[in-house]
Each structure stands twice: as structure tokens, then as C-alpha cells.
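Read through the structures below before going on.
Rule-based calculations on the coordinates, nothing more; no lab input. The structure displayed is predicted, hence computed values, not measured ones. Cβ atoms are built from the backbone, for glycine too; each structure is taken alone.
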Structure I
Amino acid sequence: MPKTIKPRSPKAAEEQLPADLHPVLRRVYACRGVADVRELNLGLDALLPVELMTGADQAAAIIARVMEEGGRILIIGDFDCDGATSTALSVLALRAMGATQVDYLVPNRFEYGYGLTPEIVALAGQQKPRLIITVDNGISSVEGVAAANDLGMEVIVTDHHLPGERLPEAAALVNPNLPDSEFPAKATAGVGVIFYVLLALRALLREQGWFARRPEPNMAEYLDLLALGTVADVVPLEHNNRILVRQGLARIRAGRCRPGISALLEVAGRGQHRAQASDLGFAVGPRLNAAGRLDDMSIGIECLLADDPLRARQLAQELDRLNRERRAIEDDMRQQAEEMMDSLLLQESDLPPGLCLHDDSWHQGVIGILASRIKERYHRPVIAFAPGDDGEIKGSARSIPGVHIRDILDEVNVRYPGLVPRFGGHAMAAGLTLEAHRLDEFREAFVAVLRHHLGEQDLRPVLESDGEIAPEDMDLALASELAEGGPWGQGFPEPLFHGEFQVVQQRLLKDKHWKLVVQPAGGSRVIDAIGFNLAAECPAPLPERVLMAYQLDINEFRGNVNLQLRIAHLEAA
């Protein structure tokens with residue numbers, strides 16, 4: 001779909017930022033609303049204090065009591081990377097603090113559903129835990145918490161998903177998105193929420209003299225897990241999240257991270273010493289997620305828990321195999337989805353503002369990725385459905401900027417009572433369950449609600465650019481400063497620039513990637529450029545002059561380090 005390049009408008013004054021910053025980086029920060037030099041402090045001293053995380057002290061008191069009594073603690077995690085890192089963090093930190101009976105349970109998503117369901121509680125009850133702690137789930141598990149209470153098990157819910165109208169009757173609820181929460185960083189990932197609970201627990205145990213009898217753990221040792229879970233869950237990188245990611249990346253680069261993270265970077269072919277947030281989001285995260293999508297997330301959790309590098313490497317290789325299998329399934333599903341879209345375009349001159357796709361052969365664990373791919377191509381909210389149980393279908397939704405998909409589903413639920421039995425999620429991603437025979441009815445309702453919120457201009461993809469760069473500034477020094485100016489990610493996007501270039505050399509790689517040598521307008525030297533999967537968008541041969549949206553990149557190959565432009569969009573000038 002054709003894209004429009006739109007220069008970003010500064011949200012803050014560049015003059016308020018340090019004068020010694022490169023002018024391009026100052027412009028980038030101003031466009032992201034960095035209005036105070038304190039927002040550039042990404043040291044641990046700038047983290048929000050644990051006292052602000054409402055409910056953390058209450059949760060810590062319960063955990064401390066159960067630890068003192070020697071009771072069994074069972075962590076119930078989610079099936080994705082945030083859930084895996086949250087689970088691993090909980091197990092490692094609680095054991096390091098002296099808890100004698102700590103284990104975890106992440107049941108198969110296809111058998112037991114999402115969250116703390118009554119079925120999972122029944123399974124957990126076989127281990128006779130005194131306390132259940134949910135991580136990255138539980139805020140909508142009203143029935144599951146009630147079932148645990150009936151069996152005499154206390155429950156602490158730690159979550160970051162948006163709560164519904166009814167809250168579970170847990171012994172403690174910790175979620176920055178609860179109405180009474182005073183924690184200002186509402187975009188904290190699940191792994192960040194449990195981290196704050198563990199910080200509160202350590203402080204309480206220290207106050208009680210617990211560590212007089214045993215060593216006190218250094219919670220900074222777990223920042224690699226914080227960085228991975230935060231980036232992989234694609235939560236907005238607010239200041240607090242940027243601190244966690246920056247500090248975690250520093251440990252990873254220094255080789256002071258979990259052996260499993262090192263092994264996952266290795267099997268993905270990513271260099272650990274220069275690891276960026278994008279490596280966590282696009283290399284490590286998908287391999288962990290593949291376990292939860294196709295098999296059992298305990299493989300991923302065990303990889304993160306492994307202390308032996310050899311064992312970690314074996315598990316990482318298995319995760320890599322699962323990820324390749326996931327990609328093959330995704331390719332088949334995407335081809336089927338594209339055929340559906342071609343058929344729809346033949347029937348209608350204009351696509352609806354939202355797309356609902358379904359096939360009985362699709363895999364539940366891969367529909368989220370499929371929805372993302374179709375959304376990227378057609379720039380519309382997309383829900384992909386796969387068969388569920390007992391006449392139901394399960395959907396995974398992905399949205400575009402400006403459309404809060406969870407709120408859209410909530411509005412459908414209000415306008416059409418009973419149509420959506422279960423749903424939940426975030427602004428950009430959500431999940432839902434429908435009765436299969438009501439799919440057409442839901443599709444009409446979904447589109448009707450979206451028409452109230454979207455105009456034609458909202459459905460045109462826009463690339464927001466940080467402006468142009470003078471040819472003399474296109475060098476390794478600026479590329480390095482931009483790379484270190486992050487971490488970049490959701491809500492704090494990696495700098496993107498645009499400009500006209502003369503195409504000096506052009507070559508197609510694998511019939512889909514552009515490998516170019518270009519000369520910036522007004523400049524004298526040439527620069528290498530790479531554009532992945534852009535051949536369909538801009539077919540060969542390229543014109544002599546092109547307009548490019550690009551990122552400054554550092555290409556390291558066989559010991560040589562060179563500047564490279566990573567092309568995001570390409571069109572005739």
C-alpha cells in the first residue's frame with residue numbers, strides 16, 4: 001500500500017536539551033517529547049520508587065509470611081515472552097531470597113485457555129501450593145481466583161493488562177492500570193510489575209532481618225530479563241521502561257546475562273557485545289514466543305532458568321527449531337490470507353476499515369503474527385481467527401496507530417451484548433473468543449464500530465520522519481550516537497529520516513531485497529544501502545533518483561565497520 005512520508009513535529013523545545021548533543025539527536029528527542037534533561041538520565045537512580053507501585057507492599061507481606069512458614073509458592077505465567085521472563089524472574093529471585101519451595105506452572109494454552117482459569121487452578125491444586133502468584137495475567141481471572149480461594153489457596157495477581165468491570169477477589173492485586181494505582185508508568189510490562197513486587201519483598205525481608213541468616217540478592221542481576229520481556233511485549237518505552245531496557249542491555253553486552261539469553265542471541269546470529277533492543281524484539285523474543293505458540297512455554301522458561309551454558313544452548317537450539325516451524329506455518333497461512341484478500345478486492349472496490357479473516361486449518365498459536373502481517377500490508381485493524389473448542393473460534397487482533405483495539409472490542413460488546421463472550425488486551429493487540437456461527441455477525445459489528453472512529457485519512461499509512469540529514473552529517477559518528485541514544489522501540493521509535501538520493505548501483509537479492517549504492521542529493525560521497533522486502537513495493541529497475549525513508553545503521557562484517565542506510569520506504573523522486 002502506498003505510504004506518505006510526514007515530517008514529525010517537535011513536541012518539546014530543543015533548547016531545553018543539552019547543547020553538547022548532536023543537533024540531529026536533539027531534534028529526534030524533541031520530536032519524542034523529551035522536554036527535560038532528567039528524562040535522559042537512564043541510570044537506576046532514576047527508576048520510579050517501589051513505594052509508588054500500589055499493592056506491592058501488601059503482596060510482599062503475604063509472600064514473606066508464606067516464606068517464613070515454609071509454604072509452597074506456585075508461579076502461574078503467561079505463554080509469551082513477557083510471561084516467560086516474568087516467570088523466570090520470579091523463580092530465580094524468590095529462590096535467591098531463600099524461599100524453599102518455589103515452582104511454576106504454564107499449562108498448554110490450547111488445553112487450558114488464557115489466564116488463571118478454574119481448570120488451571122485444579123491442575124495447580126495437585127501440587128498443594130499455599131500461595132499462587134500470577135505473572136503477566138490474572139486481572140480478568142475472576143472465576144479462577146474464586147476456585148483457588150475455595151481450595152484454600154491464597155492468590156496474588158500481578159498483571160499489566162487492562163482490567164474489566166469486575167476484579168478477582170485475590171489476596172492482593174498489583175497492576176499499574178487499576179483505577180486506584182498511583183504508579184505513573186502505566187505501560188510497565190508484566191515482568192516490570194513483578195519486579196517491583198520483588199523489590200518490595202526484598203525491602204521487607206531486609207527490614208525483618210531475614211538476610212542476617214542468608215545472602216541478600218542483587219536485583220540488578222535480573223535486568224537482562226526485564227529488558228527482554230519489556231521489549232518483546234511491545235509496550236511503550238516510557239522513561240521508566242527505557243531505564244530498565246538500557247540497564248538490561250548493558251548487562252547483556254557485558255556478558256553478564258542469563259546463559260539462555262546469550263544462547264538465543266547466538267542461535268539467531270546476533271552479536272551479544274553490540275546487542276540492541278531490536279535484537280531482543282526481533283530475534284530473541286520470537287524464539288521464546290515460538291514455544292508458547294506451538295508447544296509448551298516451559299521450554300523457553302527452562303532456557304532462561306538454565307545456569308549451565310551447554311544446557312542453555314541445547315534449549316535455545318530447540319527454540320530456534322520451533323521458530324523455523326512457526327515461520328513455515330505462518331507462510332502457508334499468509335498465502336491463504338492473501339488469497340482471501342484478493343477475492344475480497346475482486347468483490348469490493350474498497351476494503352472495509354477492519355478485516356476479519358478465518359480458516360479452519362489455521363493454527364491458534366500463529367494467528368497473532370498473521371494478523372500483524374496483514375495489518376502491515378493493508379494498514380487496517382485485523383483479526384485472524386482459528387478453530388477453538390466446542391463450536392468456538394479464537395481471534396487475535398492487531399491494530400494501527402490511533403485505534404485502541406481493546407476499546408473497540410469493548411464497544412462492540414456494549415453495542416451488541418453477548419456477541420463477544422470473552423476478550424482482553426491492549427491498545428495495539430487483543431484476543432477474543434466467539435461462537436463460530438456468529439462470525440459474520442461479529443464482522444459486521446466490528447466494521448460498524450470502526451466506521452464511527454476511522455476516516456479515510458486514518459487508513460492511509462504514514463511514515464513519520466525526523467526530517468532530512470545534511471550529507472556531511474551522514475557518518476559513523478552520528479550513527480553511533482543515535483544507536484546509543486536509545487533504547488528505541490514502541491512509543492519511542494527509532495529515528496527515521498528521509499531525503500533524495502541518486503542511485504549509483506542497484507542489485508536485487510533473492511528477488512525481494514534491494515542492495516544499493518546511493519549518493520545523497522548535494523553530497524559527493526556514496527553510501528551503501530539495504531532495503532529488505534522492498535522489491536514488490538518498488539520493482540526493478542529503479543529510477544536514477546529516488547526518495548528514501550531510511551535509518552542510519554552500522555554494518556559490521558568480517559571486522560570492517562561501515563555506515564549503511566537501512567531503507568524503510570523507496571519511491572521515485
Structure II
Amino acid sequence: MRLAAAFLCGLALSSAFAPLEWWWMAWLAFIPMLALPTPKNRWERLGIGLLFGYSHFATALHWLNTVGFGAGWLLASYCALYPATWYCLYGAMLWSLKPRESLPEGQTEEELAIAHRAGAGLLHIPRYRVAVGIVALAAASWTALEWVRSWLFTGFPWDQLGISQVDTPFAAAAQLCGVYGISFLVIFTTATCILAMAFLLRNPRRWPPTLFAATWVIFLLAMLLPMGYPASPPHDTTLRILAIQGDVPECRAWNEQIFDMAWNRYENLTREGFQACGDNPPDLILWPEGALPAPINYAPFALRLKKLLRETHTPILLGALDYRLLPGMKPEDTPVFNTAFLLDENSPILSSPYADRGEYYDKIHRVPFGEYVPFGKYFPWLVEAIGMGRDLTPGQNYKLFEVKGVKIGVNICFEDVFPEISRRFVEDGANLLITITNDCWYRQSSGARQHRNHAVFRAIETGRPLLRSGNNSDTCLITPDGFVHEVILSSDGSAFGPGWHLYEFHDTQFNSRHESAGNGFAHLCAIATALVSVWLAWKMLRHHAKLAKAMEDAYNKK
């Protein structure tokens with residue numbers, strides 16, 4: 001029963017994320033894991049937790065397999081360790097409640113009998129204060145492990161539990177405690193409901209205790225929390241951005257023919273958008289990451305860009321690889337960066353690859369195995385089997401761009417899944433966040449939709465509008481209330497395909513707004529989890545010491 005429940009719960013949890021996005025399944029998926037008896041043997045708990053985690057991540061990350069190498073299944077094997085750790089810790093907390101054989105003062109025989117079922121799940125905890133404490137620790141440990149997953153081994157904070165609530169009123173809670181607070185809320189509320197039902201079944205005439213009522217108050221407050229971002233009154237437009245979505249297929253090795261195809265696609269869409277603007281041209285042209293397969297140093301790329309900029313007299317923000325050529329440097333030693341450039345017709349980099357870069361931001365958080373291979377220096381065979389070419393060099397500075405007085409922070413690719421990066425841009429003064437990404441590696445899969453859902457929470461958490469620019473999908477504007485506007489759609493209504501759109505911003509949209517506490521809530525959960533883990537470890541060691549002493553005494557008597 002446990003194995004079947006673990007497998008089905010993992011699948012149910014995956015259904016809460018794209019492509020299905022059945023958000024309510026996140027609230028149901030944990031009920032069997034919390035209510036069913038947990039094995040006393042820690043290795044059995046580990047096996048059940050791994051099955052639960054792997055069935056979830058293997059299906060939720062299935063879109064990664066389009067890259068090759070069974071990437072989704074391999075990454076799921078790693079990600080499954082976190083739910084497994086959570087289930088082991090949860091089971092250990094339940095089994096730690098097993099009392100002494102003697103009857104504690106004030107406890108009835110029936111309560112003692114129930115208490116001796118420790119480990120049998122939340123339904124058999126006789127005292128509700130202890131039960132609520134276990135529930136809170138279960139929710140805190142899941143949240144803490146999500147936070148650890150966001151930075152350990154460079155981090156992969158993808159599809160955190162709170163992300164599943166992106167299109168619900170609960171997303172508003174990210175204003176206060178970030179996406180981690182929503183993850184906590186889902187498990188805490190679900191488990192508390194289980195407890196309430198258990199106590200009602202034991203005593204139908206008695207309503208759940210005050211703590212349960214307080215839980216429902218928290219639940220309703222989170223659901224009804226006003227976003228606090230009223231619609232902006234009519235005002236003069238202060239910034240107009242023409243975003244281009246070229247839908248150029250990605251390739252591991254490009255040639256001149258592929259470059260010409262990509263350039264023609266983006267140039268034609270840009271000119272089409274300019275013609276539609278008439279006598280009121282945009283203030284900025286926005287191309288996504290990897291719009292052109294060539295690096296910025298490729299001479300035809302630079303020459304054509306310079307010509308386009310001279311004709312439009314409008315700066316362009318785009319993402320491209322940059323080989324930082326320095327005199328006397330060997331070609332194999334030349335560092336390569338994934339960079340966002342803000343260019344105009346006078347930008348020096350368009351005249352010489354050795355010139356000053358002008359306004360640029362180097363991607364700080366690289367994609368493992370996509371932009372570098374961890375430990376590749378020691379395992380060159382791994383680079384040949386999985387790597388995408390030479391390693392890229394990480395950036396060091398959180399550079400802001402400025403257009404018409406508006407300061408812009410740019411996330412490149414999956415940098416927007418890390419809350420601290422967007423928060424750092426805002427702390428430095430960003431009024432607008434932009435994500436430039438190239439999700440065409442994953443074709444028309446759920447990867448792009450899942451990626452977009454993370455960006456929604458960055459807008460809510462920071463209180464800043466976020467303009468998402470994708471190469472093949474989900475170019476859109478996300479407002480601080482968490483709503484997605486003006487998605488570029490193809491003729492068949494799909495978010496995949498080429499197109500352009502003019503996004504208009506008003507000065508009231510750039511006013512400083514309330515920002516969430518960032519990862520502070522997750523840090524509190526991590527501290528609580530660490531303290532409980534230390535206490536459980538101490539209790540286990542103490543128990544083993546008692547067993548050893550008993551065995552020694554028995555041997556001495558013989």
C-alpha cells in the first residue's frame with residue numbers, strides 16, 4: 001500500500017504543474033504520504049521516499065529528455081533525494097513520539113495504546129498540540145529542503161511546490177514570504193485538515209481545537225490577501241518596447257546558411273513591427289537570448305546589426321555569446337560569456353571585436369551541463385558525452401541598463417528561477433525586470449510554460465513588472481499582481497511561433513513597491529529543521545548507547 005501510494009502521489013504532484021496545471025492536486029497529493037503508517041525501518045522509509053520523489057520529478061521534468069542523454073530521468077534521480085530525505089525525517093519524527101512503557105501521569109489507557117502506534121501516521125497522535133508541532137515541522141522540513149536544492153551543487157530550484165499555485169489566489173502570499181511560504185502553506189494546511197478529521201472521528205461532538213481554527217484563519221488570509229497593486233490610472237507612456245519572438249530552431253553547430261535564416265527572420269519581424277508603430281517608434285528593441293546562433297564577434301552579425309540600428313535609430317537589447325578577445329591571448333584560452341548587450345549604432349563592439357563592450361551584463365548563474373560541465377576538468381569523458389561545447393565563464397557584476405530613465409535588470413535564461421538574483425537587481429534600483437531566454441531546446445514541450453511560471457513569482461516577490469522575451473514561446477508581460485498579459489500568439493492561438501508585440505509602460509508601473517522578505521522564511525525553516533535533525537540524531541545515539549549498555553550488563557551477568 002505504501003509503495004503504491006508513493007508512486008501515485010508522485011504522479012498526482014506532477015499533475016499540479018505544466019502541462020496539466022491541476023493546482024488543486026498539490027493539496028491532495030500529500031494526504032496518503034502523511035496519513036498512511038510510516039515504516040519503522042529507516043531504509044524502508046528511504047525507499048518509499050525515493051519512489052515518491054522519482055515518480056514526481058521523472059514526469060515533471062520529462063521535457064528535459066528532448067535535449068538528449070535522458071537528461072530528465074538523470075536529473076530526476078538527483079532531485080528525488082530531497083523528497084526521500086523529507087519522508088525519512090518525517091517518519092523519524094513520528095517514531096520519536098513512542099512513549100515509555102510506564103503510564104504517564106494524566107494519560108488514560110486508551111491514549112497510551114494510541115500513543116504506542118507511533119509511526120502509524122498523523123491519525124494516531126493523541127495530543128493535538130504535539131500533532132500540530134509535527135505538522136509544522138513536516139512543512140518546515142519540506143520548505144527547508146527546497147531551499148537547499150536551490151543552492152546545493154549550484155542549485156536547481158525548479159518546480160518548487162509553491163510554483164504549482166501560480167494561477168490561484170494563494171500566489172499573493174509570495175508578497176510576504178516568497179514562493180517558499182506557499183510551499184509551507186500547502187503542506188501545513190493539508191496535514192492540519194487530516195488532523196482535524198482524525199479528532200472529529202474520535203469525538204464527533206467536539207470541534208477541532210483552537211489551533212486548527214487558527215490554521216484555517218491563516219489559510220483564508222493567504223487566499224484573500226489583497227495584492228495591493230491597483231490598476232494604474234491613465235497616464236502618459238514613458239517606455240515602449242518592441243519585443244521580437246523569432247522562433248528560430250536551436251542547433252548545436254551553426255553555419256552561414258543557418259545564420260542567414262535566423263537573421264532574416266528577426267530582421268523582417270523587427271521591420272514589420274516598426275512599420276506598424278508608424279510615426280511613434282519604440283524606445284527599445286528586444287531580442288531574446290540566442291536569437292542569432294553566432295557570437296557577437298562574428299563580423300557579418302556586427303555589420304548587419306550596425307546597419308539595422310542606423311536605420312531604426314533605436315537601441316536594441318539582445319543576448320549573444322561573447323568571445324573576449326585580448327591581444328596576445330591564445331584562442332583556446334579566450335573566455336566565452338553568455339551576455340546581454342544594450343547596443344546602439346555607435347557601440348564600439350560593432351566596429352571591432354577587441355573594442356570596449358559598452359553596456360553589457362554577463363550571465364552569472366550558468367546552466368550545469370548546458371553552459372559548463374561540473375568537474376569537467378577531472379572527467380573529460382563527461383564533457384564529450386554530455387557537454388555542449390566549451391565551458392562559459394560566469395559574470396561577476398549585477399549590471400543595470402537604463403533606457404529613458406528606467407533602470408532595467410536582465411535575467412538570462414533560467415536565472416529568473418533564482419529569487420535572489422531578481423531581488424538583487426531590485427535592491428540595486430531596477431524599476432523593470434526583463435528575462436531573455438531561449439527555450440527552443442525543449443521544442444513545444446511544457447518546459448517553456450514551467451519556466452514562465454517561475455517568472456510570475458519573481459514579479460510578485462519584487463513588486464516590479466517583468467517582461468519575458470523568449471525565442472520560441474511565452475513572450476509576455478507579467479505585472480506585479482501575478483497576471484500574464486499580451487502573450488505573443490501564433491495564428492493557431494499557440495504560445496509557440498514567430499511574432500512581435502509592442503509593450504507600453506507607464507511611469508506609475510515603475511514606482512517602488514513592497515518587496516517580500518526574500519528567502520528569510522526559508523532560512524527559518526532550515527534552522528528549525530536542522531535543530532530537529534540534531535535532536536533526532538542525539539536521541540538515536542542515546543538509544544543505541546542504552547542498548548549497548550544493556551547488552552554489556554546482560555553479558556556480565558552471564
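Worth pointing out:
- In this comparison of I, II, the computed figure -14500 for helix-only ellipticity at 222 nm (-39500 (n - 2.57) for each DSSP H run of 4 or more, over all residues; to 500) is attributed to II.
- Label whose coordinates, when semi-axes √(5λ) of the Cα gyration tensor in Å, for residues 65-192 alone is calculated, return 35, 19, 11 (choices I, II): II
- For 6.8 (distance in nm of label points 7 Å out along Cα→Cβ at positions 201 and 297, calculated) the corresponding structure among I, II: II
- Value 17.1, calculated as Kirkwood radius over Cα pairs in Å, for residues 305-456 alone, assigned to which of I, II: II
- Source structure of the calculated read-out (relative contact order in percent (Cα under 8 Å, 6 or more apart), 12) within I, II: I.
- Source structure (of I, II) for distance in nm of label points 7 Å out along Cα→Cβ at positions 265 and 417, computed value 2.3: II
- FRET efficiency 1/(1 + (r/R0)^6) of positions 241 and 529 (r between Cβ atoms, R0 = 30 Å, to 0.05) derived as 0.10 - corresponding label from I, II: II
- Which entry (I, II) yields the derived value 39, 31, 22 for semi-axes √(5λ) of the Cα gyration tensor in Å: I
- Winner on distance in nm of label points 7 Å out along Cα→Cβ at positions 185 and 497 once structures I, II are ranked, highest first: II
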